[in-house]
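Take a look at the structures below.
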Structure 1
Amino acid sequence: MGLFLHLSPHLPPTQQPAPREELAPFETVTVPRRNRSGTLTAIWFPAERPRGAVLLLPPWLVWGKAYFHLRGRIQALRAAGYHVLTLDFPGFGGSGPVQGFFDRDVEDGLAFLRRRAGDLPLHVWGVSAGGTWAHLALSRVSGVAGAMFEDVSPHLLEWSWRMFPLWRPGFLFFRAFFRTAYRFLDARRHADAMRLAAVTYVSGEQDRGVRSRDTGALAAAAGGRCRIVPGAGHLGAIKVAGEEILSLALATFRRAEEEPRDGPSLREVESADCPSLGGCPHEACSVRL
């Protein structure tokens with residue numbers, strides 16, 4: 001993990017802003033880390049008439065969970081009846097130090113959310129790195145109904161390979177000498193093991209780090225649906241097509257809640273949403289919003 005962080009974009013410690021008044025009511029909470037020391041910081045945004053709960057996992061940005069204070073995700077979820085929990089990964093905000101890969105912290109967030117939400121359906125909404133770490137956790141965690149993923153790379157070091165070519169010797173070293181870890185970090189190896197009733201992927205057409213075919217490959221592996229937003233770069237899809245993406249997320253969560261838990265597998269239910277059209281096997285995933 002130390003080498004992985006060394007090869008990741010370096011982020012200086014940054015004081016996170018408090019949620020704006022329009023996001024009230026909210027509560028700052030502490031998430032225990034199971035079998036590890038320290039805690040994680042999070043903010044709980046309760047819904048008035050809840051129908052479910054959603055864990056929001058942020059991208060690799062200095063703002064951590066405060067990333068979600070903008071772009072309307074929290075407001076849309078609460079208006080639709082979803083409690084929201086935004087989580088800081090280790091090293092961000094007031095969360096404790098890094099101890100292993102972040103997929104274990106996703107598990108801790110889900111365990112906390114289950115205790116808070118009771119028997120309500122649980123969902124995950126991961127953006128960029130947050131979504132990649134979610135794949136690793138969801139391949140072994142049960143009890144999550146649906147997931148929404150934005151700008152998720154199938155492999156964080158592949159994303160860095162394209163975005164930071166000068167660092168490529170370090171990436172090659174990691175791949176050569178830490179082969180098991182490199183394979184474990186490949187979200188494509190986890191996507192088809194996620195026990196979800198519905199999942200949707202969104203990315204930008206002009207995202208150099210997350211190519212359209214990467215989004216298609218993940219969606220096909222998970223048996224999910226995907227949308228490619230024209231004219232959008234990394235983390236830009238929500239800026240270009242915000243209302244459509246919010247609607248897609250809510251529709252995904254509703255679909256997951258309606259799907260019987262003991263029914264057909266996710267791949268059997270939704271694989272037809274990304275059919276092969278020739279050429280790139282996931283060309284259908286370039287459906288425009």
Structure 2
Amino acid sequence: MKTNITLNEVSLGGQFTFPDTSLTVQRMGYGAMQLAGPGVWGPPKDPESAVAVLREAVAAGVNHIDTADFYGPHITNQIIRQALHPYPAGLVIVTKLGAIRPPDGSWQPAGSSKDLTAGVQDNRRNLGLDVLDIVNYRAMGAIHGPAEGSIAEQVKVLADLKRQGLIRHIGLSNVTAAQVAEAQAITDIVCVQNNYNLANRSDDALIDHLAQQGIAYVPFFPLGGFTPLQSSTLSAVAERLGARPMQVALAWLLHRSPNILLIPGTSSVVHLRENLVAAQLTLSPETLAELDRIAAASEAAKH
């Protein structure tokens with residue numbers, strides 16, 4: 001695999017159209033969380049670099065940016081606006097609601113009608129948008145992932161905001177299969193964003209179910225998040241392919257199912273380019289089978 005590839009040569013994993021929408025995106029997108037300061041709090045140490053990363057991503061063909069106004073808070077959306085507004089045609093900005101950041105920097109649930117409505121207005125103002133393309137309701141859930149419980153009240157609020165013309169489409173984040181079904185009984189759902197990667201595959205059945213419906217699945221922490229993926233198998237495959245382990249982990253996700261969209265985040269232009277090149281990696285069936293065994297080994301290690 002050549003690593004000196006220019007970005008305009010990069011194929012970004014093919015395209016995906018969100019169901020019953022006119023929104024078509026490249027499958028390799030960009031997650032903006034890391035543009036804020038340490039702990040996703042306050043401004044970045046180098047605001048110019050943050051702007052440069054966003055502009056580089058869009059110049060490379062990325063047209064799906066994931067964000068939230070509680071990143072910073074407000075900081076990430078303000079940087080996106082500074083870097084990219086007026087937004088190029090076809091750019092899809094997906095944001096999320098359901099959390100708030102008090103002055104102590106903690107993450108607190110914000111699921112009341114008042115909170116969700118205020119969150120939409122904050123996103124509109126800081127992004128400089130009259131209408132938000134896609135808004136995900138993020139259920140705060142448990143520490144290690146989603147927790148069962150009704151989200152009907154929150155989804156109804158978003159459905160009402162959609163009727164008001166403030167939101168075009170609705171998605172979900174950090175949810176269970178039962179919560180997805182509950183939400184779909186209320187309104188159309190175009191995407192689900194959950195924690196999923198090579199080592200954490202608890203959503204395998206949900207991904208396949210959503211794929212049958214043409215609904216996007218967007219893994220957050222695709223590279224393991226705060227505990228980056230560590231695997232001798234992953235490292236060996238990467239060495240064999242002449243790639244970096246994290247590139248292989250991203251490529252595996254693109255191979256996993258055609259409804260998977262990636263939003264790896266970074267505050268580095270160099271790292272951004274490495275992520276985008278990952279979409280070019282072709283993994284053989286034998287290599288995919290080898291990588292699939294990482295999840296089984298990870299589960300065995302927990303017990």
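Each reported figure results from applying straightforward, stated rules to the coordinates on display, with no laboratory input. Computed from a predicted model, the values in this text were never measured in an experiment. Cβ atoms are built from the backbone, for glycine too; each structure is taken alone.
Each of the structures 1, 2 was assessed by distance in nm of label points 7 Å out along Cα→Cβ at positions 129 and 257; the largest value belongs to 1.
Matching task: 19 is the computed value of relative contact order in percent (Cα under 8 Å, 6 or more apart). Pick the structure from 1, 2. Mind dumping the intermediate values first?
Values: 1: 15; 2: 19.
Source structure for this number: 2.
To which of 1, 2 does the computed value -9500 (helix-only ellipticity at 222 nm (-39500 (n - 2.57) for each DSSP H run of 4 or more, over all residues; to 500)) belong? Label of the source structure: 1.
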